[in-house]
1. One of P, Q was used to calculate distance in nm of label points 7 Å out along Cα→Cβ at positions 33 and 49, giving 2.2; which?
2. If mean count of other Cβ atoms within 10 Å over residues 1-8 computes to 8.8, which of P, Q did it come from?
3. Thinking of P, Q, which structure, once Cα extents along the principal axes in Å is computed, gives back 35, 25, 21?
4. Can you spot which of P, Q the value 25 was calculated from, given it is relative contact order in percent (Cα under 8 Å, 6 or more apart)?
5. Suppose you compute helix-only ellipticity at 222 nm (-39500 (n - 2.57) for each DSSP H run of 4 or more, over all residues; to 500) for every structure in P, Q: which one lands on -23000?
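Read the figures in this text as sums done on the coordinates, not as results from a lab. On a predicted model such as this, the values are computed, not experimentally measured, just so you know. Cβ atoms are built from the backbone, for glycine too; each structure is taken alone.
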Structure P
Amino acid sequence: MNKQTETEIEAAAFRHLLKHLREHTDVQNIDLMNLAGFCRNCLSKWYVAAADEKGIAIDYETARELVYGMPYSEWKRHYQK
């Protein structure tokens, strides 16, 4: 497999993970942390770090909106228990 194909597959898997997390709002971040050692906020931080490695400035709140599919404050109001 060439590097471009590998990157495309990884990107598709990441998009699927985000879709899955957005659809399963009943799963709280604390549950994810306890079971998997990461949560939606971790993904947001990793996104910021990956963008930074490419010289692209993305702030944490923008990354969280990308991960949560809406502003974090809205997600928290609707779904955080």
Structure Q
Amino acid sequence: MRIEYDRDTCIGMFQCVAEWDGFERDEDAGKAMLVDGEKREEDLFVRDVPADAELDAKFAARACPVDAIAVYDDDGERLIP
């Protein structure tokens, strides 16, 4: 499973941080940060989700009020949103 995070879209509600420790607060920027995320584009970060964290990562994506987080299965099918 893979998670993608669009930092530009993030509005800093930090609901993802409450759902999964794969996200942390960046108080200086007022946005969340994807821990160990690989930068793919200007504000797009990607990382693989460990099998034991898949449920929490899905909750983090669902909790985002602006859909800045997307989750994909291993075949590349978008699961959330």
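1. Numbers: P: 1.6; Q: 2.2.
Of the options listed, only Q reproduces it.
2. Values: P: 8.8; Q: 18.9.
Derived from the structure labelled P.
3. Numbers: P: 43, 26, 20; Q: 35, 25, 21.
Clearly, the read-out refers to Q.
4. Values: P: 25; Q: 38.
Derived from the structure labelled P.
5. Numbers: P: -23000; Q: -5000.
Derived from P, not from the others.
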